[in-house]
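Please find the structures below.
Taken together, the values in this text are just the output of simple stated rules run on the coordinates, not laboratory data. Being a predicted model, the structure only gives us computed values, none of them experimental. Cβ atoms are built from the backbone, for glycine too; each structure is taken alone.
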Structure 1
Amino acid sequence: MEFFRNPNIDFLGKKWYFLAFSLVFSVAGILSMLFWHGVPLGVDFRGGTLVYVKFSHKPDNDAIRSALDRVGLRNAKIQSYGPVQNDEVLIDLAERETNESALDKGKAQIIGALGTNAPAGKLDLNNVSSLTIKNYLLEKDPLRLGTDADAKYTAVAQSIVNVRDKSKGGVLGSLDELKGAVDAAVIASLQDGFYLSDFGVRNVEIVGPQVGSQLQTQAKLAVLYSLAGMLVYLGIRFEWIYGVAAVVTVFHDTLITVGAFSLTNKPISLTVVAAILTLVGYSNNDTIVVFDRIRENIKLMRREKLADIVNRSINQTLSRTILTAGLTFLTVLALYLFGGEVLHGFSFALVIGILIGTYSSIAIAAPILVAYQEWRSGRGKTSVAMPVDTGKKAKAKANV
């Protein structure tokens, strides 16, 4: 299957437009990383506490931020999490403790900040554990169980938590929602000791600063090792200039992808680094396809200029490039649109990277080869991108 039959597009003739395009996005990303959002590292790399909060209504991020500021939790990052209809937010705190108490501390801080209208002497049923509910029921003993109370109230407390977390998404709107799951006497007793807030803390995660620092180092080394390996492979498989062109191309792709995260202020997590490493391989593969065709055509078209050979090679692989890149792009686009919040950063990196990686194989890598040949020709040297015609050399020696 071919999209084009014998295309003859002058890609190298448009190299200055390509250069302008790359400069605009590269410089925008660099300026954002230096002066605006910086490199927005996720909690995986910088350490911190993530608190997932479910609301019974559409959350107001400004109101949440004001509530956090009032209790001293300044500079917390707040963002919507999951589908909009779920009314969930992710609150990123700067707490960096790594012990178990940090989990309870982060949860208590959020509950204290958001639960400003709590009735005196009552507990929030949307933010207590089954153990707390069991202990309360044991004390009140609404079912008059006597000696069998512990096991029975443990099951009742777990039923209440199951209704809250599994059936109602983490937030009870009314105690009437417990009807059918627990006894009416238990519900009546809960009314005396509990109230219902309009939110529930679903989960708390922490990453210590030492772990985050190690992950940063390992992520950087993984990217550098992949670039170095690619340079060595292409230097052996082709010529060293091909390896340099491919590394510059991948660096260009990575810079624009990371710049896109900075411009949109999306956090870079471990899954994003995995996506970037995937793009290093993907972009390199596409570049090698073009390079391989250039090498083949150089042997068949010795008398033509390298610029013409490169243009011909890109046109010959254009249908293949559109087919493979287009199919991959549609796949990752579906992942971005329907993959959920957990895969959002990963799929966003792939969407940007595949577009830029396909573009750079044509618009960046190939022009570097031609520019290098022109530079060597200007210095009166034979370009390593063009193989030397040994037959002509032999004739020249015979004539001498």
Structure 2
Amino acid sequence: MFLIESVVLATSLSLGAQPTIVGQAVEAEQLSTLVAAVQAAGLVEALSSEGPMTVFAPTNDAFGLIDSQAIEYLLSDPGKPELARILLHHVVPGRLDAATLLETQEVTTLAGTTLSLEAIRDRLLVEESVVQTADIGASNGIIHTIDRVMLPPVQQSPLELVILNAIERGVPLFNNDNPEGCAAVYATALEAVVAVDGFGLDASVRSSISARLDEIAEDRDMTERAWAYRRIMDALLSERMQVDARVSGDRVLFDFNDPSTVNAFNIVVDGVMGGRSTGRIRSGDGSLVFDGETSLRNNGGFSSMRAAVPSGSCDGADALRIRFKGDGREWIVGTRSGRSFGGESYWTRFDTVNGRWMDVVVPIADMERTSFGQALRGTITPDQIRGIEFYMYDKKAGPFRLEIDSIEAINTANSDDRA
């Protein structure tokens, strides 16, 4: 803080009595986190220069929506370039007051990115953020406080480009019953990644991957081979994707890489009301498998599994994203506002294709309130969610199977949704 204050004092003396943008931020209690971020990113002098410039300044509450681990990463040496780019994504050349912004549809930032502007019901929106306080004057520009941190478009590294292109080509092959072709695409990409040192991987990692590729090549089951390659690719992408998710307000609720995670779920079947349906939960290959059989005898017909989630798990999100492989039947995902699993919950139905991995994004605001299957009026908000559940309840008899890879709470405004 002393470093910032000294720079502020120097620039205030050189530019006049009115504080610079950084000086105004230092004086505003609600912008203290932004000030710390500006200092960590090495942008104090840039934002104290002559300008003029316009800053869309996220408040402390806006930064509070970001996971603490993501903040820790962004403030670390490896994360500082990304932090600087995020902050510059909030800065626009020129002194643009609210009246000017209301007549503007798009502006270009110092990060080389663009921000869309829109006025809705007397509110000024910058991308998906809302301007809370406008026209805070400074000697070198103007500040508008906003209610969330805006993320610039993801800059893909060469490693990400190679892997994501391979996934884009491989997934359709796999889903069209050609796992051999999918495996060949994945193997070619991974062999290229370990063959040269231009992808940011150190020698030990490349050697480890190379040895694993030799092991996978011995597997005659092409489906298993394709998935083994895919797990390596997902692991290579995971660090960046996890950081992006945490910054955007997304959270992984369950990913089942730890087999013990499946123990969070409990089964409730229609036997509680005299029915004869069955259900069981077990650990798959980095997934949860829920299977059994529904029976219509004794007015039965449902089987479900449920898990509690900690308070705040879905704060800042507006949807659930689920990656799953189904059985061709219609399923229900539900949320609850309490840890007691009575009859009331909030449902959305989703279709599956037998044996195919799919993703579904479920807007939380659209989930329908129900009580023992009967629709009621009312909605649930993300901050109220205390439980997640899945129902097989399509009023049909027969075997069912749902395999779940991951369940995430996401913010659709900020998420780069990749299948």
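Identify the structure, out of 1, 2, from whose coordinates relative contact order in percent (Cα under 8 Å, 6 or more apart) was calculated to give 13.
Numbers: 1: 24; 2: 13.
Here the read-out was taken from 2.
45, 30, 17 is what came out when semi-axes √(5λ) of the Cα gyration tensor in Å was calculated for one structure; which of 1, 2 is it?
Working: 1: 63, 20, 17; 2: 45, 30, 17.
Of the options listed, only 2 reproduces it.
Can you tell which of 1, 2 yields -10000 when helix-only ellipticity at 222 nm (-39500 (n - 2.57) for each DSSP H run of 4 or more, over all residues; to 500) is derived from it? Provide the component values of the computation, followed by the final result.
On the way: 1: -20000; 2: -10000.
So the calculation was done on 2.
Once mean count of other Cβ atoms within 10 Å over residues 130-137 is calculated for all of 1, 2, which comes out largest? Mind showing how you got there, number by number?
Numbers: 1: 19.2; 2: 15.5.
With respect to mean count of other Cβ atoms within 10 Å over residues 130-137, the highest-scoring structure among 1, 2 is 1.
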